[in-house]
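Structures are listed in the sections that come next.
All of the numbers you see were taken from the coordinates with simple rules; none came from a lab. Note that the structure is predicted; figures quoted are calculated from it, not measured. Cβ atoms are built from the backbone, for glycine too; each structure is taken alone.
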Structure 1
Amino acid sequence: MKGLKEFNIPFVGLKLGNHLYNYTIDNKFFETFNFDDFNNSSIEVSLHFLKKSTLFELTFSANGTVEVPCDITNELYNQEIISELPLVVKFGPEYNDDNEELLILPHEAYEINVAQFIYEMIVLAVPNKRVHPKVLDGTMESAVIEKLKELQIKKVKTVENTDPRWDKLKNLITEKKT
């Protein structure tokens, strides 16, 4: 993917131990993935990269906001994003990312691109049902909310008219001999 070279981490020259990488994510990042659900985004991602002799331990942390429409009112609001993603990277004969917590790179690999992991972590941090905070606390003033209140089904007490023949059958159940 073009435009994501800053997410390449060449690990061949890194010393053993901890390394810290920081990224600022905005809408240009999501455009490279053809993802346009966010109107605006401002997310800080930090990557703690622990290099050991036979494997790497990566811990992604994201903190920021994305502007999304409310699923109830369609009003835009800033959804807070706080997420963490642990990942272990090992080496093997071929590339394998079947397990979400373990990545196997081929032995001849010399760098890793972390953009896909950052993308997935942020997108999965947004709730499935996006509800504006003012809808939750009841302070939202919107034409959609007013229309929903107007169309809300009112509970009406109804008197059940039953057939007396069925009532006699119901009595049979309660009149069993003990």
Structure 2
Amino acid sequence: MLRADAEDNKERLLDAARRLFAEHGLTVTMRDVARAAGVGPATLYRRFPTKQDLIDEAFADELHACRSIVSEGCAEPDPWRGLCDVLVRVGELNARNQGFTDAVLSSRPESLGSHRADMLRELAALCGRAQRAGSLRAGVGIDDLVLVLMAGRGLSGATADIRVARARRFAALAIEAFRA
């Protein structure tokens, strides 16, 4: 258990990391995070020895939300509705947090990357169900979904509300392109 001041420093570091990663992506340096949290680099490295450790903990809530979105979409009895819901909701999640997509796509296999692999398997199965139901165009697969989610990362540079609105529009266009 951490002392009260150490716990406070850790929370300030995580808050700063979340804010900076959401606004600027993973180009943010460890020194930027320490400065924004009002602590020295040694305090940061004591709590988070590597940038990946900081990324993993900073995005734990987003990862949980993303896994829930995918699980709920896969549990939907209508696979097309489930797939559409996943595209819209994950797009919104990514639009709110500019660094989350980067973190999931660039992480080591033993951290966020293992979750990514699990979610991709689930989404591939959902695509198969939607195709068998006649809702998803033939030839559309998991690589296409990943491409759409990665392309949504390009919605940067505006406020979060504007990015979310653009993400919804982008998802609607992709959904129409994927419809059988």
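General observations
- Computed 0.85 for FRET efficiency 1/(1 + (r/R0)^6) of positions 22 and 142 (r between Cβ atoms, R0 = 35 Å, to 0.05) - originating structure among 1, 2: 2
- Structures 1, 2 were compared on relative contact order in percent (Cα under 8 Å, 6 or more apart), and the highest value belongs to 2.
- With mean count of other Cβ atoms within 10 Å over residues 14-21 derived as 10.8, matching label from 1, 2: 1
- For 8, 25, 21, 13, 10, 8, 8, 6, 1 (P(r) over Cα pairs in 10 Å bins from 0, in percent, calculated) the corresponding structure among 1, 2: 1
- Read-out helix-only ellipticity at 222 nm (-39500 (n - 2.57) for each DSSP H run of 4 or more, over all residues; to 500), computed value -6000, structure in 1, 2: 1
- Looking across 1, 2, the calculation of Rg/Rh (Cα atoms, Kirkwood Rh), for residues 46-149 alone that yields 1.02 traces back to 2.
- Among 1, 2, structure where distance in nm of label points 7 Å out along Cα→Cβ at positions 30 and 126 as derived comes to 3.6: 2
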